[in-house]
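Down below are the structures I want you to see.
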Structure P
Amino acid sequence: MSKARKTINVGELKVLVNEFLKTSTCSQDRRQGYIDVLQHMLHSTKNYHGFQYLYQDNVPLGQLPGIIVHGTVENTPHEERFPYGKVDPTRVYFY
């Protein structure tokens, strides 16, 4: 009988969660749970290197993006990037 592995690969977990956050069509609450676990793991292992919001072309059709950009981020005012009700703060990608 093999012994259960007691460690996880943080990089593999990050890839898995990033893909889930990009492609899922479930509730924001569920995605937020994934984010909370991954952020905890990344911070506790000193592997946190920031994140970025996903654009409309990075999320499933009909789903809200994490950020709205017209041209470049720098040229899009903050209030236009994150309009209430038109973006989903759980649409992120962790580095």
Structure Q
Amino acid sequence: MQAEGDFLLGDTFKALSDKTRREILLMLKDSDMSAGEIAEGFSTTHATISHHLKMLKDTGLVSVERQGQSIIYSLNTTVFQDLLAWLVNFKE
């Protein structure tokens, strides 16, 4: 049986396994961005980027805030801290 935390951890690693999603996270490392601004950095459709953003949001890697007509995406560093804490278990 899988614990709830293990399920979330697995989903997080699945989200991180995709190159486009990793590139989106790197973009958000520098500043918060709207979906349109993020999509401008890729040669793929807006629908594809929306799919990637949904997965990042669902796993908690990004947070979302509505500002007027725009939805602004931000990097959620708490999830990365949790991942690092989990990885530290393998240090010794």
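Just so it is clear, none of the values below were taken in a lab; they were calculated from the coordinates. For clarity, every value in this text was computed on a predicted model and none was experimentally measured. Cβ atoms are built from the backbone, for glycine too; each structure is taken alone.
One table, with the values for the structure above:
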{"read-out": "Which of P, Q yields -18500 [helix-only ellipticity at 222 nm (-39500 (n - 2.57) for each DSSP H run of 4 or more, over all residues; to 500), calculated]", "value": "Q"}
{"read-out": "Structure (P, Q) behind the derived value 15.5, 60 of Rg and Dmax of the Cα atoms in Å", "value": "P"}
{"read-out": "Relative contact order in percent (Cα under 8 Å, 6 or more apart) from the coordinates reads 28; which among P, Q", "value": "Q"}
{"read-out": "Among P, Q, which structure scores highest (criterion: distance in nm of label points 7 Å out along Cα→Cβ at positions 44 and 68)", "value": "P"}
{"read-out": "Read-out distance in nm of label points 7 Å out along Cα→Cβ at positions 20 and 36, computed value 1.3, structure in P, Q", "value": "P"}
